[in-house]
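Chemist: The next part holds the structures, each set out as structure tokens.
Please treat every number below as a calculation from the coordinates, not as lab data. None of these values were measured; they are calculated from a predicted model. Cβ atoms are built from the backbone, for glycine too; each structure is taken alone.
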Structure I
Amino acid sequence: MFIHKLLFLFIFFFSFLTAPSSKVIDRLVAIVNDEIITQSELRESQKNLNDIIEEKLTQQLIKKLDLSAGPEEVTVQINSILKTQGLTQAQLIGFLKQRGLSYKQYRKNIKHGIEQQKLLEKEIKSSIVIKKEDVRAYYYNSVKNRSSKKRYHLRQLFFPVEISSEKTEKLKIARQAYSGYKKGISFEELLNTYSSDEAAKESKGDLGFLEEADLSAPFKKVLQALPQKTLSAPFETPVGIHLIETLEVSSVGGKSFEEAKDEIQKTLYEKEFQRVFNQWLKAKKEEAYIKILLPSAPHP
């Protein structure tokens with residue numbers, strides 16, 4: 001704690017001594033253990049402060065647990081993507097350039113994704129066990145006597161629109177993504193290229209199973225005419241621009257235990273994963289030294 005206070009005082013003292021009075025100082029927003037977050041970093045990331053703090057923490061944990069992905073792992077992952085999509089490296093680089101993304105940054109994004117997956121497997125997934133009796137209990141309590149309801153397993157590429165002036169630009173980007181999909185670019189590639197949401201990249205845009213009754217009217221309208229495993233054209237809701245894909249359609253209720261058990265297992269796993277993940281992340285934040293420097297910034 002003493003070291004962190006010294007770091008905090010030194011940074012501020014040094015900034016005021018060295019920064020010319022005619023220039024704007026890149027203010028410090030927060031300290032996360034021994035790393036700082038600046039105002040320019042917060043602005044350029046287009047994310048909220050809490051998301052950046054969580055990214056800093058996970059990267060620090062990846063380093064501490066020696067889960068970094070080497071160049072060979074990144075290359076293997078990219079080669080696998082190229083093989084799956086039937087692309088050459090030159091074609092990939094050309095596609096990235098058209099979207100204003102360098103191959104170096106693309107490798108960095110892939111590296112980050114591999115490391116996040118390693119961290120989740122080590123810290124979260126290995127600790128989750130769904131018992132057979134819990135699956136059976138869920139079936140008798142929540143499935144057996146329910147009438148059949150349609151459920152959609154969806155994933156999406158989402159472009160949030162917080163202010164109306166953003167809509168035109170976000171819609172343009174969404175249409176570029178859809179054009180890339182029609183040319184054969186995979187959903188995962190589109191997500192890594194166009195999305196700035198790290199959580200969506202980690203989950204591969206997977207929304208899990210959603211019941212038809214829980215979907216908004218625009219989603220229902222699109223799903224009525226959308227074949228499975230086909231990405232929709234961009235459509236609008238009050239919160240932004242969406243491109244969705246139906247991975248699976250199923251019915252809940254009216255099924256035998258044998259018919260329903262795999263889906264129930266998946267449902268219980270998703271719920272338990274989210275619960276354990278939230279607890280784990282909360283504990284890591286409590287263990288860390290986090291100092292918010294801007295009075296208006298909310299504490300994570």
Structure II
Amino acid sequence: MKKGIMLLTALLLVIGLTACGGKSKEDGAKSAKTISIMTPYLSSVTTNEMVESLKKQASDKGWKANVVDTKGDMGQLASRMEDVISSKTNAIVLVSTDPNQLKSQIQRAKEKNIPVLGCDSGYIEGMVMNATSDNKEMSKLITDHMFQTLGNEGKIVILTHRPHPGVLARTVQLDEMMKDKPGISTVTEQQVEVPGPIESARKQMESLLLSNKAKGSISAVWAGWDEAAIGAAQAIEAAGRKDIIVTGIDGNSQAVDMIKKDSPLVATVKQNFTGMTEIVVKQLDLVFQGKPAEGTEMYAPASLITKDNAK
């Protein structure tokens with residue numbers, strides 16, 4: 001009798017453990033989240049850095065991350081966003097993307113209860129939030145530094161890419177600041193092609209140097225982000241022009257190395273791209289828990305980098 005009771009107890013224990021194991025696996029499958037990370041600019045060093053950081057943090061959370069890159073094609077990005085909405089993804093993160101070009105897709109995602117968050121993008125109605133740097137403040141930092149270096153007098157080339165919301169905000173801030181600097185004039189503003197911004201900026205600068213050979217005809221190049229600044233600095237250095245300085249924004253490693261090596265690139269503003277992704281992941285985690293995000297436009301801190309503090 002005692003032996004029979006022990007066998008029955010053991011059998012019940014095995015059945016109980018099996019049932020618990022089956023329930024755990026089922027619950028795990030139900031709780032698994034899929035996030036779609038979407039960008040037209042994966043070839044950009046900083047965009048790629050953010051995407052990789054998002055992927056790692058998603059993995060740490062047990063989320064599956066799918067990356068969509070459309071290589072500069074915003075129309076294709078809209079189409080692919082329609083696809084991921086139809087696939088019933090659990091969330092969408094737009095990286096380095098102007099959400100104004102995706103208004104209908106963002107609204108459709110909201111109607112399907114799919115949260116859309118931005119990482120170094122912009123924020124519009126229908127999104128949960130966006131994490132970025134304060135682009136106006138970064139522009140003030142780098143522009144003030146350039147003006148001071150030039151003694152508030154000189155002729156500048158502006159290299160920008162206005163379709164990018166962050167670069168647009170920086171360029172608009174430059175425009176505002178130049179209104180109070182009568183000694184600063186613009187030689188030209190040119191849009192740098194993306195993908196391939198370094199090569200594009202280098203070729204554009206080569207042409208500008210050929211048409212502005214006189215000393216003082218160009219005093220500085222204000223670039224809306226580092227890759228454009230790198231290309232311009234390469235062209236200036238190759239031409240042997242010692243009278244032109246270049247500034248950028250982002251603080252990527254190649255730009256910082258060029259600052260340390262006394263190239264024409266003299267300053268940048270370092271963004272905290274990992275900090276942006278951490279903000280996004282924290283807010284998305286809150287959303288998945290059924291809680292509201294802590295804000296709609298959230299900033300990671302940035303800092304001016306010159307030869308004096310470049311590391």
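Chemist: So if we calculate distance in nm of label points 7 Å out along Cα→Cβ at positions 42 and 250 for every structure here (I, II), which label has the highest result? Working shown, then result.
Modeler: Numbers: I: 4.3; II: 1.7.
Comparing I, II by distance in nm of label points 7 Å out along Cα→Cβ at positions 42 and 250, the maximum is at I.
Chemist: Still on this model: Who wins on relative contact order in percent (Cα under 8 Å, 6 or more apart) among I, II, i.e. which is largest?
Modeler: I
Chemist: Using Cα Rg over 2.2 N^0.38 Å, single out the structure from I, II with the greatest value.
Modeler: Largest value of Cα Rg over 2.2 N^0.38 Å: II.
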